[in-house]
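Next up: some structures, all given as structure tokens.
Derivation of every value follows stated rules applied to the coordinates shown; laboratory data play no part. What you are looking at is a predicted structure, and each value in this text was computed from that prediction instead of being measured. Cβ atoms are built from the backbone, for glycine too; each structure is taken alone.
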Structure I
Amino acid sequence: MNAYVNDQVKIRPVTPTIGAVIEGIDLTQTLTEEQQQNIEQALLKHQVIFFKNQKLNPKQHADFARQFGELHIHPIYPNIAEQPEIMLLDTQLNDLRDNALWHTDVTFLQTPAKGAILAAKKVPSYGGDTLWVNATAAFASLSQAMQQFLVGLTAQHDIAQSFPIERFGQDPVELEKLAQAKLKYPPISHPVVRTHPVTGQPALFVSEGFTTRINELESKESAAVLNLLFAHLQKPEFMVRWSWQNNDVAFWDNRCTLHYAVDDYRPQHRVMHRATLIGDRPYY
């Protein structure tokens, strides 16, 4: 697919299935109505969109994100003190290995994230890519019989799956923070196949990061089906891989994608800022 122009905004697809680079918008400035609509339309079409050379400070980052919805404050990760809606992902402060697996953000919430906006502040000289997968395309490629089997099933999502006590309870303060998060966010069920609230398209809504079992199946059956779906979601045909440069910004639709932050750059230092948009309750 070739690049195209929409109201003076250039949109360049990265793969036929997922991802596009947006040019012609300064994210440090308040968007015009047309720019906001262009971004929303590009996000729905390409699922993850990238902006280059955007020197966002935390306030500008939050202001940009708020133009697309209410912001969430993460219960575990640290944030920017003067801008608590901006999550701080700093390898010198936190063990970020939990991001090196396929996941959809904060599905342990009753209303998982609508989307997220990640800004690169300090990236390794090489390595540290992030991959996204189109879960809509992944569902569409399954056989009709498998699609019919999955529709109507529900699965449990558990915060403890990605935030184990061995890595997030190393001191009394961390331990208490983790305990409070688990108390506030007990395991919750979501549909295995989710309908996108805007496009109406179905997408797989399970991930290694948070999904622990399918409720309607026996334990071994659940494990077999989940492992099949996890492997299926990782097909390169559904995927885009982004090699970060400082001041890159990625904005993804969390309702129909999974992502994976490649942990291959240690001991290099990596710092990212993230704003997370509150979504709605998944349904089919």
Structure II
Amino acid sequence: MNPAYCYVLTLSCPDKPGIVHAVSGFLSTRGINILTSAQYGDEASQQFFMRVKVDASAAKMDLATLESQWAAVAKEWQMEATWHALAEKTRVMLMVSKAGHCLNDLLFRWQEGSLPIDIVAVGSNHDKFRSVCEAHDLPFYHWPLTSKDDNNRAEQEAKLKVAVETHNVDLVVLARYMQILSPDLCAFLNGRAINIHHSFLPSFKGARPYHQAHAKGVKLIGATAHYVTTDLDEGPIIEQDVARVNHSMDAAKLTEIGHDIERLVLARALRSHCEHRVLRNGNKTVVFA
């Protein structure tokens, strides 16, 4: 198997008989081997979702040729389909504010090679992590924000857009970036931005969620990774996890536990996205294992 000829096909379309046959037939007639396949039919939306990992080494078929020949199948079955070259790592830009636990975790995983990503830049509304990023030979952008100055925010977001385009960024990860993105920026990053929310959504929204949880005497706390949309903290959820807590733990202990969950949840969500395992289903997601 030649990694240069390994691809993943993701698709969604109206659910009806024959879709799997159409996909497998297209591949077999071209000598392309199926390595893994997963599918799901959603009865509520009447949509069909599929992820297929293939090896086209024998056919020596490049991505452009594959996409060109596939177009007729996609049209016939009304598919929203994308071919992904596994040899190409997702180019990621991280955004961070004052809490660095998610930033540091992703930098470590990236350098260890445990995530299929290439971190290409880091941006922040604070200058706190400049030295950390420069130690990793990463461009660091400091874009200060004045919370009540809309012009300042527009200028900052314009600079962020330029950085995304300059570095050919595929995905922006809000690694505890504690700023609300404007509708314009959300539209620009549609499907290309993931946020880690320091709460098990939809509970305890807003600031100081662990303090809210402590005040309520909760027995579970958690974190949620989701796609960024104009609906604050209500984008399609990719990954979640929880931990049990008890009455003896103060807010500081809950925060410590919560930070551990955030790291794991964000890394899992990032892996699922970059391995092309996540498909949008309205305001929900289908996440293939």
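Computing distance in nm of label points 7 Å out along Cα→Cβ at positions 181 and 261 across structures I, II gives 2.4 for structure II. If you line up I, II by relative contact order in percent (Cα under 8 Å, 6 or more apart), the top spot, with the largest value, goes to I. Computing P(r) over Cα pairs in 5 Å bins from 0, in percent across structures I, II gives 1, 6, 12, 17, 19, 18, 14, 9, 4, 1, 0 for structure I. Out of I, II, which one gives 19.4 for mean count of other Cβ atoms within 10 Å over residues 61-68 as computed from the coordinates? Source structure for this number: I. Work out which structure the value -7000 belongs to, where helix-only ellipticity at 222 nm (-39500 (n - 2.57) for each DSSP H run of 4 or more, over all residues; to 500) was derived from one of I, II. Matching structure: I.
Of structures I, II, the largest value of percent of Cα pairs over 21 Å apart, for residues 85-164 alone belongs to I. In terms of distance in nm of label points 7 Å out along Cα→Cβ at positions 229 and 253, the structure with the greatest value among I, II is II. For mean count of other Cβ atoms within 10 Å over residues 69-76, the highest value in the series I, II is held by structure I.
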